[in-house]
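Asker: These notes open a run of structures that come right after.
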Structure I
């Protein structure tokens, strides 16, 4: 009877609710609780885990960060052991973000293709750290008509697709309506293609795309004052997207960092 009462007391816990690609769950024995993580996403995620215990020993200091590999099941993230003849309790909370927090170095030697069809030319309406919406961001805006073919600037795996909106306006309130595609690169960075038209994605999550492949169509959704493509490369952290500058192949020079107000013609190279 004592054992049953002990188990009833120690099983008290309501797990945090989450509907995303990373799920944490507990498996319990008489004195031990193990937390595991599943990652249904096609890229690694960093979990920021905090655990609180009472009358339990725990495996290290919290909060801590754990990398859960892509498409993985039952990755051990925490072990807690209750003290005998004591009533013990535990609780945990977590957040997560795309990528491996240990990978935050961009391969500067990599040269990107311009994110549109070879031979096509478009003007860079806003450049790195631009004075409108790019203050403090290494992002690029290419002015182009809605429905323009968008190409992968770098090969990788599609990790996010949103294409359900047709709404756009120049106000902050419209930001959530932007359609986009996010691609995970070999060096751990992400490429984001934003303001796509409704149903403007030709790829789905999990697809492997090649450099220069058509992935979608430009639009004017989200926080936008006119049709254009917003492109940026970044590493994700707990608090923000940490953007980086990238060089591109162009017909004007061998490769270069782009300058606001200039018109560029795409040259695709593998």
Structure II
């Protein structure tokens, strides 16, 4: 695995200042940052966030910004197209200024597939603007969004019809949605622009996060398949069990596990869920 394509999300330390966050992540051996879209990490608003200050801090810690975890597009129906276009265009422009390859976008709110026709014109416009700037737009697979429904979200992707607009593939979130992530990968193939990496398992019908490698996500196959299919984006380690194992000790372990995956293009034969190692079970 190429180290220059591994990044780390800042969500687990979203309440800490950026100096702490950058020092922590680079100290774990990761130089690329997936910057969460909320203060004190980041905001699209120039009144709340200085892009120049972020660039200066990243340079200080020998880090680079790989992805902006914005929410552009989420409030399209509540705030209207003009207001949401301001959010979208600012996010894309800020990605360019920070050297980020991609941003997260949201296909409105809710899981109602009936919103898709109203999303298409806005995201066609966004994709055209992003393409001109060389920035990829990825919709994160997530409960509470049509992006958690492979069939629905691919209707939008096909309608927008741009290589700069697609899926932020998140297999653990798909498990949370009750979706087979193997089948979802087949549906998304060729439209994945960014990847989040975390692990999970199910027990008595309940979804639980856990240490990377202790759960049910077959990353040896998934990364092998992505690479074989020509995926050129990053792999963002999304550490979300900080209340169980501190990120300061857990993140380096995730990086070591991910770096040493023995890639395969064939899915592993394993049970539907794997029991987590003692102490690795997440409770939130």
Structure III
């Protein structure tokens, strides 16, 4: 079990490794381009080489990209869907060049057409994306908080995509805050057991590739995507003791996406808190 964080790649993508080291993160998630826009610049060869060198020399990894927020494969605008696929393809190919494990993306909204109404469209879009992507880079579906018409808040929906696509590159990133907001009570060992039993039944634990580790501002079932620092939200520190102590997560990397104590994103205090929880919950994983 590796404890990591979302860090900035501003200036040059290799600086993401420096920033991960600064806060004690053992693996890193980053945006290779601004997350709120379509603009994308292929990183230069030096930045790619430095990213790989620093990650290897300091043992930082596995590392992942997070897709831009504009990707919406269930949109009712074909041009928007096409732009989303193109963005994912760029990220997947850069991930391959940089030795990054995969790209995590939001399924986003079905725009009122319902899950069944967009299922085929999303599946075909993912297939087309994979057809233009490296064979060794994963595309990870992230579960949603259930806000509005967003897809993937229930494990059964995630599992439907996994089964239909039947591609080993398609994996899952489980967000703890999104799960809690969607009604999965992760505050106790029994609650985590129940949630992960359902995940295994509907999706399959072998498809779990990453965890976004966040406490929650909203209450259980609040269906709102709002993260809080570890132990400071509605989930509480006991939830993370239960999560990190569960065998389903023993070999899965964790990436913090918390606001941070200075409002600048994941920080050393949150990383250390999670490491302490790991040490208590799973002593054998703490090395």
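Any read-out appearing in this document is the output of simple, stated calculations on the displayed coordinates, not a laboratory observation. Because the structure is predicted, anything quoted here is derived from the model rather than measured. Cβ atoms are built from the backbone, for glycine too; each structure is taken alone.
Asker: Once distance in nm of label points 7 Å out along Cα→Cβ at positions 158 and 198 is calculated for every structure in I, II, III, which label goes with the largest value? Please list the in-between numbers first.
Answerer: Working: I: 2.0; II: 3.1; III: 1.1.
Comparing I, II, III, the top value of distance in nm of label points 7 Å out along Cα→Cβ at positions 158 and 198 belongs to II.
Asker: On mean count of other Cβ atoms within 10 Å over residues 22-29, which of the structures labelled I, II, III is highest?
Answerer: III
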